[in-house]
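Asker: Got some structures for you, see below.
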Structure I
């Protein structure tokens, strides 16, 4: 039987964030010494630090918020594929790895997992890549980068193409030590009623006890 593998970025005060965005900060303004009984922590953060889910409201004024999204998308079988040899996540790249139907797809790119360093470049998802995912029946895609679009993009072609094909987005999953294969996934966002995104604790477990343990 496989064990659960945590593919979330550790959340701490050294976690890299999008330049200009609110970084994550945790502190304990109320201590047991002060109260006589408990410590009470406080966090300040963007909704898009670490491993997180995007809601359509993130890039569309009239888009759904996190609590509006179908929770089933974030629980169930998924496939992990390695596209680190490609500069784009397009139809050609995807066809090289997956041709059968899959509802959830996690994609490793050439970007090393380094939660404390914000990257200068990422591997984007293209319009034809999103269309091919739709053909496969994908309802959720996760990437090991902070965006499915080039970091300088204002058009956000990947975000909008995925929305067009009803595909939810996970970003900053940690896949460097995960081998390709079929897994069960739990990656639940918080029930934030009005939010454009949410931090996520993402875990996967090999299906049928296959040889899919972390490297």
Structure II
């Protein structure tokens, strides 16, 4: 538990925050967009779209995230004959996985909106796309914001898995420092503190958005 030799390497570990934030931000954006599309598939009256949305969610929720990461990073290049970067593999794996969970959250939020509003919009001749964009989805987002924030927080913590494919994020850098000094516990504890601060920051941000949503009601 001697932190003295590790302290000069703390800035090196801290630099991993930028890598982690980039992966999480792009993955969240991809997962959110994919989640909206899949949720619309699931509530669609077109059978093939419903089947695809349910099948996608079943596969990505039913298999380990690290397996999905390995398949994209190690397996996909064998199919396309092109070695994708570890950063892209991480973004695709986390984005595709998050999309499955987000789609279920959004679907539940859409179905929780009073059906009378949808019927009223249809009676007024509002196009389906405009109805979802301007009437249904905004109300659904207010109801599902806490669940979405929990998903984003989970994604932030799970991003540490990218260290296994060589991405120099917070976890990977702390492991490298531990190997250099033959002492792994101090740098791992430092990494834990960094992740904790990031998660608490996201939690406070989520609560701020919730309060703003309540004031706008």
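Asker: Using the calculated result 3.1 for distance in nm of label points 7 Å out along Cα→Cβ at positions 36 and 172, pick out the matching structure from I, II.
Answerer: Value 3.1 for distance in nm of label points 7 Å out along Cα→Cβ at positions 36 and 172 corresponds to II out of I, II.
Asker: I, II: which one has distance in nm of label points 7 Å out along Cα→Cβ at positions 76 and 204, as calculated, at 1.7?
Answerer: Here the read-out was taken from I.
Asker: With mean count of other Cβ atoms within 10 Å over residues 44-51 derived from the coordinates and found to be 19.5, which of I, II does the value describe?
Answerer: Among I, II, the structure yielding 19.5 for mean count of other Cβ atoms within 10 Å over residues 44-51 is I.
Asker: Next question, about the same structure. Which structure, out of I, II, was helix-only ellipticity at 222 nm (-39500 (n - 2.57) for each DSSP H run of 4 or more, over all residues; to 500) derived from, given a value of -25000?
Answerer: Checking each candidate, the match is II.
Asker: Identify the structure, out of I, II, from whose coordinates FRET efficiency 1/(1 + (r/R0)^6) of positions 148 and 196 (r between Cβ atoms, R0 = 25 Å, to 0.05) was calculated to give 0.95.
Answerer: The read-out was computed on structure I.
Asker: If semi-axes √(5λ) of the Cα gyration tensor in Å, for residues 68-139 alone is calculated from each of I, II, which structure is the one that comes out at 21, 17, 11?
Answerer: I
Asker: Who wins on mean count of other Cβ atoms within 10 Å over residues 100-107 among I, II, i.e. which is largest?
Answerer: Top value of mean count of other Cβ atoms within 10 Å over residues 100-107 goes to structure II.
Asker: Can you tell which of I, II yields 8, 27, 29, 21, 11, 4, 1, 0 when P(r) over Cα pairs in 10 Å bins from 0, in percent is derived from it?
Answerer: Value 8, 27, 29, 21, 11, 4, 1, 0 for P(r) over Cα pairs in 10 Å bins from 0, in percent corresponds to II out of I, II.
Asker: Starting from the value 22.5: which structure in I, II was mean count of other Cβ atoms within 10 Å over residues 52-59 calculated from?
Answerer: Value 22.5 for mean count of other Cβ atoms within 10 Å over residues 52-59 corresponds to I out of I, II.
Values in this text are rule-based calculations from the coordinates and carry no lab data. Everything quoted here is computed from the prediction, not taken from an experiment. Cβ atoms are built from the backbone, for glycine too; each structure is taken alone.
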